[in-house]
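Since every read-out is calculated from the coordinates, none of them should be taken as a lab result. These figures come from a predicted structure and were not determined experimentally. Cβ atoms are built from the backbone, for glycine too; each structure is taken alone.
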Structure 1
């Protein structure tokens, strides 16, 4: 399928029967695994990927007699795992309001010619390149360097960036952007699964975890999760400490905070390194439980 010509599927209402269609599931499989944001994070998220952690979260909450009212999923990716967690909490008799955030939420489809389309952020960062019968991420991996494919990717991406720059950046914040050689720019599209959109119990917000916390998010959350975001090869020690402080600010005293990531390539068995924390009065955290040895950035939280 032409993935970028099918972006209107993201606008389906949450209850649409088309969400269960083969067409929609194929779209999800072919779109999100390729999307890497400008900050190096990925938008890929698979259904049931965090199932074990959802079960542990329910067990932690029940063992402590907690009935959370607000769940905050920070760096939600495409929101698929967020939907899973909301559903599991509800099944356990713990319905919650949810705030789901990510640094970049929108993308534009830019047709460069009849055969080539791009999905880009408003700043021109390329998320996906699609031709007739193929899609690719501009990000080069080890296999690309081994096979020489990186030369093609880099050359194509450099040419595409030049074409985008001619359109003027940032791209327009409303539908109906300027014309490219093959037609008008389409978007912005909210790069989140429709299952999470248009729900009375969910607010979706753009947020940079390195920026000061908005006042309306301070001290509101009973459960906070930041999964598959924090890595020592992506953030400096000072940035990790800043993020830990940012996350503590949004917690009520006694809130449960889940931090960590899956290790390994997409499609492989993943090692899990997660830590459950309790937000302490006075501004710190203490460890409640570890999964798979705990988070690699655990000391940034216990050291507050």
Structure 2
């Protein structure tokens, strides 16, 4: 493979992780942030230049834009990547506005380069293993997904910060979900915001009951997916110790009990898996798992649920 070069645009909380992983992949060739002092710090740490965006657009040796800016700037930089024939990695969500989302989707059509949206939990090695296990599963009737933490509240709200990850997992594992058949229960904590910071979402879809719990006000951190069928259940725990991220349970109904089997999962950082997948797709032309069409469907579901929430609080 020829040398693959990227510029990281946005060097905040997530940008620093992207710098580390793309540097480890020998692909980091430049950095940019509107905060020049911050950009110079990363430039010195990784021994790469600070590049202006116009300079990166015109430089044929820069193959991809890695966009880790606040969401309101995603459209601007992704359109530049499309215009100048660059591959693009965009931090989730792709965008919040439905009009902008559709515009980006239309702009991307016919673009021969890779567009990747960073729905990171999809790339956890245990989720890959779980998907393989579910291919042979029969009569799945219940799915629970829980993502909770006590953390910095984001202006986009818990739906765009946490729920989008869980819906991405559900789309990846089970295919498209129709969120029209859903019940949304929400709780608001910060009085100056009209957005929820803790929700419970229940969806009935293709004879499966989905229950998703998200909270950024829980002092107990949790990231789990539980899938249940009459004879088997699987428990994914992203915070498990060691590499015991995935358990397979054999269920007994008389008496009610189960036996447990642990699956040995490589202790590989999901972001490392995602970076390698992105670079491979850029070389081969294969569509990434979390491509722009995938992101559009997930984020359309979030927009639909947001409308439900607004209608609910307005009575």
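Structure values in brief
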quantity: Comparison of 1, 2 - label where FRET efficiency 1/(1 + (r/R0)^6) of positions 60 and 260 (r between Cβ atoms, R0 = 30 Å, to 0.05) is highest; calculated: 1
quantity: Highest-scoring label, criterion being distance in nm of label points 7 Å out along Cα→Cβ at positions 236 and 252, among 1, 2; calculated: 1
quantity: Answer label among 1, 2 for the case where FRET efficiency 1/(1 + (r/R0)^6) of positions 44 and 108 (r between Cβ atoms, R0 = 35 Å, to 0.05), calculated from the coordinates, equals 0.95; calculated: 1
quantity: Structure responsible for -8000, with helix-only ellipticity at 222 nm (-39500 (n - 2.57) for each DSSP H run of 4 or more, over all residues; to 500) calculated and labels 1, 2 on offer; calculated: 1
quantity: Structures 1, 2, by mean count of other Cβ atoms within 10 Å over residues 52-59: label with the highest value; calculated: 1
quantity: Structure with the greatest value (metric distance in nm of label points 7 Å out along Cα→Cβ at positions 220 and 284, set 1, 2); calculated: 2
